[in-house]
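Right after this note come the structures.
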Structure P
Amino acid sequence: MGISDFFKKNKNKNEDDAYKMSPILPKEIYQAAVLDLKDVIAPSALDVKSKNIDLGDKMSRTFYIIQYPRFLSDGWFSEVINLDKEFDISIFVNPISTEFAMKNLQKKIAEVQSQIMDRERKGMVRDPALGSAYQNIEVLRDQLQQSLEKLFSVGVYITVYGKDTDELAKVETEIRTILESKMIYARPAIYQQAEGFKSTMPLNLDLLGVQQKLNSGPLSSIFPFISFNLTSDDGILYGVNRHNSSLILFDRFSLPNYNSVTFAASGAGKSYATKLEILRTLMFDSHVIVIDPEREYEYLAEAVNGRYFNISLTSNHHLNPFDLPPVGEDESATTILRNQIVSLVAFFRIVFGGMTPEEDAIVDRAIAETYALKDITPDVDFSEIEPPMLSDFEMVLSGMEGTNDLVAKLSKYTNGSWSGFLNKPSNVDMDKQVIVFSIRDMEDDLRPIAMFLITHHIWNTVRRSLRKRLLVIDEAWTMMKSEDAASFLFGMAKRGRKYYLGLSTITQDVSDFLNSPYGVPIITNSSMQILLKQSSTTIDKLQEVFNLTDEEKNLLLEAGVGEGIFFAGTKRAAIKIISSYTEDQIITSDPSQILAIRKQKNILN
């Protein structure tokens, strides 16, 4: 039995009792047995005041634009539209007939001419504003006559929302500040808040009637369907714009430099996002090299037929720190050898845990003599000469005065338990499109040394042949703990563009990264930045470095996994990183998913 049938049957018998059963609804609605859409969406309470309206659990305030400057630049309204605030905008455009406009312009010209002539008769100084007005009216009249322009009556109304009057005032001030910086002025609809609220609802009702005259050009600059987007014709898909659901398609190699930094809390999806970028970058014939601290990229390398090298004390893969890059066309052997010696001095500062200035000079001379021992000097072609080993350097160093402490420290890398790490020839073949160096099994004390050694070897490889490459350094804070390693990383960030190299630094330990003297310079030399979910302990520092608004700060604190802010050059957008099912199976770091994938592989095998 329907409600209406219930009413018909009991109307005369028990109507009052039926009403008492449902005291929530008004008597008229209950008796009619109809609940309109308006009753569903209407606020629980409505209190219209002079400057705002109480809408139950929130408040609204409407204001309107009353004045425009002489010139309006394209997209001036986009700054307002892209604010991460809750507001409604209505733009009313009413065409004015050309005939009517011409009559009014003729009348206006006569008024302006009269004022100019009156000032001349009185001997007053010429008013530039009147002359400019006269010229503008004449130009507009000519354009109307030639049908190059149309005239419109335009009203722009904005209704903002907040939980209280303070929040309303803050949002209104922010919007009006943006407008006034462009010499566009707005006023609140005092004692007309009800009319203003209705005017910004999707009812096509202009109850305020506050309109200004604009011709076609300025009117087109108000086009409202504008929001920050990072969609280009070339590049890869990074994710979806959370503001307007557009795709963020971008090519890092189209920027002034190809570097990026990624900051995120643990579990926020930074490695997932990086692996997704790697997969998609491979489609554009790019070569990718990864320094993997937690063995997260092994399955990715296997899936794309890449190479995976495990660098540890017991590994079969070795890197010789004394390897030399080839001499390029625009470089000399002297420069190559000098730069190599400088890099190795920095390397041994990390190995020895720091050196005095005297030890620094001794090591510098010992490195040069070690190379000379193998006939590697600036005067010869050393491209085919076998480079020296760490044991050769130890032999040279032990024959110099004042080196007993250094030789003692070095002995554990040549004859001790760590001898398998540095004192062997390089046997790493980097001829695949994806190369992954894992340092998960490396002792914590040796990780900074390993990362420096690997990046040094990669840098020599990069200089050997010009090719589009992406170098990913996960958990880069490990290198930032050492000033020499951080300096080398910064040097790669500055010089990488010359060799078509994009450097991607990723870290969850924001404090260690930014506390390094090279932290902010690396960010400055990175045209692309990705900030995912952050912890409350680091967000203030990031807000200062990246000049984040309070809304962007809150967005990063409340973001879900794979959500954050994407920066590319001067553009930025809220991003949600998405992947296909196949991509997800390759790049996932979720332990439960990995176990399921391994189980499925075992079943198939």
Structure Q
Amino acid sequence: MRKLILALFGTTALVACGQLVETSGSSTGTTTESESNAEAVDAETARLDAWFSQKWEEELDFSPIFKTFLGRSDDKGEIDDISESAEDAQLEWRRQAVAEMQTSFDRELLTPEAKISFDLYAYQLAQDEAAIPFRRRDYVFHQMNGPHAFLPNFLMNFHSVETADDMAAYIERIGGVSRAIGQALERAQINASEGVRPPQFAYDGVLEQSRSLISGAPFGGDGQAPLWADANSKIDGLVAEGSLNEDQATQMRSDISDALINEFKPAYDALVAWFEEDRANADEIATGVHKLPDGEAFYAERLAFSTTTDMSPEAVHQLGLDEVARIRGEMEAIKEQVGFEGGLQEFFTFMREDEQFYYPNTDEGRQAYITAAEEYLAFIKERLPEYLGLLPQADLVVKRVEAFRERDGAAQHYFPGTPDGSRPGIYYAHLSDMSSMPIPQLEVIAYHEGNPGHHMQNSIAQEVEGLPEFRNQAGFTAYGEGWGLYSELLAKEMGAYQDLYSDFGRLTTEIWRAIRLVVDSGLHSKGWTEEEAVAYFMANSPAAEGQIRSEIQRYIVMPGQATAYKVGMIKILELRENAKAELGDDFDIRGFHDTVLGGGAMPLSMLESRVAAWVEDSKAE
């Protein structure tokens, strides 16, 4: 639709605008003033949408990777330029684009939805401007998902191979990955020269993951390296379907081997060598970014970025303390219901250590975990239409994390599918250590990552029609993770957690997010160490110690991000309660959810305005 508007813009749209101006100034015109205004609003909004469509294409040219995530085939052999100079060029492009928007379009002559688009486009630039002074304060590589792990995972799981040309692009991208790893290493070295290094545990994680990528064939050693195994599997698929003959396949395998040995391995060798050498300069006793140059200001920027609010570290900390106290009260109630004799700490120990709450640490146990998640998601899918009008069309699959990036107790996560549905959404679970994956938390995490959580929110955002595409693909942590945490409670309202231990698991994950407010601000603003944060977490949650330690290490290398979940959930609940109070019996839960999800991701202040407008429209009906 927007492409059609672009094609027609140079002819009919401008003529229409000219006619509107002339008619509205004529005393003999037949259109009323209100009709003229409505036509002018429609014309300006169409003109802005066409402009957004053009700018979206320009912006996508900065990221061949994102094009592939969207299911597009152009630039399929390329990898993004991730140098500082490329970042500067993209920021300058965005500055010029926002300036052009603000001078070329009349915001007051737009529909309410288009005004959100206008404001959101400017907001994204403001976030970029706020972040740029601190770009050398970020940890480029760490154990969670740095470029060393992300880029191979991208090739393996998101670069589709359906033709020989796709495989040729795969080989070409190996060179691009190698170049990008070098660029990222250069940035990490610059940061280190300014005193910015992650703790030693992050070095260890990067080293382990990187070594595993260059171990085995074709590099030598036992087994097959992950990319070599993946490439051969994809070539086998092309041969089986007749897209390649054996001679072509042999040549392609040779080309893959050459690219891995001569481009990929040298890049990772350099990465490993520097991390081995520099590790001694990193902190063994881990704490937060307050210790870095400009650390306090950096953390304030990260909080603002993640929460889309102006909350101070102290306000975040106090909110967390209050929420922890409230949720502990709900936990006490369930403890009494199951008839446990003893205090809450003893119940935590029971939940943490009793064998009934874990699948065996075997392949059968891991498959049982995935099967149970699939069954819970099937259960909730049947109930979605009662609570939402907008429903995702994209499929969802549950998968174990690839071995080279799997970590004991690490957080489960979600990757969106393509807008056209050709690739499903993927809910990933770390299953290397089943003693870090408690069964009582399984149900709630499935809802958070799948439906009605991230899969629903992301899929609806991509699928909803009538929005500029940059809004279909926008991401704001407080909105997305706030919805994910809200969806855990929503699932209870939909009939989930029939088992009391699973309901306790829900509270475990909610208090987990409240604890995050306390420990994230504690680590990055109050000088807490890793051990102090672990101790606080252990005292207020039955989560397994391996899970807790992995979480704390995540917060240390990703300052501010973990605070977004609770802040976003609380805002969505607040908006729902306000709407109920305003509308009374006319409150429609489906309408509320469609309003929250139907505009794509946005800052919490814009979401508040959007819901307020829905409430007023509902009153007028």
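Some values worked out for this structure:
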{"read-out": "Value -13500, calculated as helix-only ellipticity at 222 nm (-39500 (n - 2.57) for each DSSP H run of 4 or more, over all residues; to 500), assigned to which of P, Q", "value": "P"}
{"read-out": "For 5.1 (distance in nm of label points 7 Å out along Cα→Cβ at positions 85 and 573, calculated) the corresponding structure among P, Q", "value": "Q"}
{"read-out": "Parent structure of the calculated result 26.4, given that Kirkwood radius over Cα pairs in Å is the read-out and P, Q the choices", "value": "Q"}
{"read-out": "Identity of the structure behind 4.3 (criterion: distance in nm of label points 7 Å out along Cα→Cβ at positions 221 and 541, calculated), options P, Q", "value": "P"}
{"read-out": "For distance in nm of label points 7 Å out along Cα→Cβ at positions 309 and 557 computed as 2.8, the structure of P, Q it came from", "value": "Q"}
{"read-out": "Structure (P, Q) behind the derived value -1.14 of log10 I(q)/I(0) by the Debye sum over Cα atoms at q = 0.25 Å⁻¹, for residues 197-284 alone", "value": "Q"}
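Read the figures in this text as sums done on the coordinates, not as results from a lab. On a predicted model such as this, the values are computed, not experimentally measured, just so you know. Cβ atoms are built from the backbone, for glycine too; each structure is taken alone.
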